[in-house]
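Structures are listed in the sections that come next.
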Structure P
Amino acid sequence: MACAHIIWDFNGTLLNDMTAALAAVTDMLRLRGGPDMTAEWYYGLVEMPIIRFYQKIPLLADVPFDTITREFNDGYARHGNRITLGPGARPVLGTLRAAGVQQTILSSFQQRLIEGWIEHFGVGYYFDTVLGADDLRSESKIDRARSWAEAISLDRDSAVLVGDTIHDWETAQALGVRCVLVSYGHQSRRQLAACGVPIIDDLAHLPSLLVSMGLLTEGELLL
């Protein structure tokens, strides 16, 4: 069985942006006299749709979501110098491209922002499709994923979704595709372990994992 398609989550997976996200939420809390957002606190609260995350924070629970969205994205841009590609992302994108694997970004992040970041890092060449959101609200991507999969007649047996959250696993389940999760994103390894799928610390481990899953051969990846 050949692995014909990798479906990439963006934030927290291809984009290593946890520090920028924490800093943006910290700015929102400090503006209201609150404490800094820590990774442990963040992990304990975060879920999709993202509005539920803010509803759990007393200082932000009653703030209009449009205000939350604007403040977060302003802060995210302000701390953009902290954002990097995910560990091992660039060489893996090249390896998979050379093997003829199709690569799609499927994200709740706004389309124009995704396009800006992939241009910034010079990796747009690797992707066949970029499926971002129309707005900044970071809502569920399951319906968009299903519509896209149906439109292209996605071969679900030969596709893998790579993400960093339980919502990514839920999206993979909804699509009927396999899932691999990364440990450096927006949910902790302990939380992700409940999904029962492979978890990697570095995307450099993805090609050999795909081989072990029987989705690619060593020859195809030139390992």
Structure Q
Amino acid sequence: MRAKEAYRLWAPEYDATLNPLLSLEQRCMAPLIRAAAGCDAVDLGCGTGRWLAQLEEVGVRSLTGIDISEEMLQLAAKKLHASTRLILADCQSTPLATASSDWIQASFLLSYVEDLQRFAIEAARIARPGATVLLSDLDPATKGNGWKRTFSREDQVIQIETHPYQISDLRDAMDQAGFELIHFLEAPFGEQEKAIFFDAGRPDLFGRVKGLPALIIARYRRRG
């Protein structure tokens, strides 16, 4: 199922779903967003506003969330300040002004992007010189372990369409668009995520994936 339709269906239950990947991402990325204080910040693929709410707490100068799912944005609006702008748009072609952002963030978005180069070019367009781009996603290496993007609804497992890529593809796209890599992490699940697997009745899965790359986090800086 295409991502836009999938997230329309998933939206009502998205925030209530225990997800070890979100737990791992929170653990690894939350300390990094403190650097967004005082920035004009954008969250591409903001979903229900999980990171937008945390960026509000950091104390950004301005904040914008962009997503293709109207249903996800409606949920985001309920938890965010009125000053945070929410825009229904494709992250590869936004209505944002050129050189308008100091901080650009995208959480679990890259796998849904059909053209990484187009995404990188758009990020470069809206980024000011020296701006930070902070990206997270399911580690491409997990594809070899049979991992898929799925969720359950009404006793049905729905698989979301993704566009596989390699880490080298991301690095090439960002480099060609004018970004330099500052920080890169391949993070495995740890004891902090163990309880989520066990509560879901999947201790066997935790045993198989513990120690394997599960999440990538990449921080880039706009050159120029």
Value 29, calculated as relative contact order in percent (Cα under 8 Å, 6 or more apart) from one of P, Q, is from structure P
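If helix-only ellipticity at 222 nm (-39500 (n - 2.57) for each DSSP H run of 4 or more, over all residues; to 500) comes out at -10000 when worked out from the coordinates, which of P, Q was used? Mind dumping the intermediate values first?
Details: P: -12000; Q: -10000.
The correct label is Q.
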Working back from 1.7 (distance in nm of label points 7 Å out along Cα→Cβ at positions 33 and 57, computed), options P, Q, answer is structure P
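Which of the displayed structures (P, Q) returns the greatest value of mean count of other Cβ atoms within 10 Å over residues 65-72 on calculation?
Working: P: 15.4; Q: 21.4.
The maximum falls on structure Q.
Given a computed value of 4.3 for distance in nm of label points 7 Å out along Cα→Cβ at positions 129 and 209, which structure among P, Q does it belong to? Each step should come with its number before you reach the end.
Values: P: 2.2; Q: 4.3.
Comparing all candidates, it corresponds to Q.
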The value 2.9 for distance in nm of label points 7 Å out along Cα→Cβ at positions 17 and 193, derived from one of P, Q, belongs to structure P
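Taken together, the values in this text are just the output of simple stated rules run on the coordinates, not laboratory data. Since the structure is predicted, the reported quantities are computational estimates derived from the model, not experimental observations. Cβ atoms are built from the backbone, for glycine too; each structure is taken alone.
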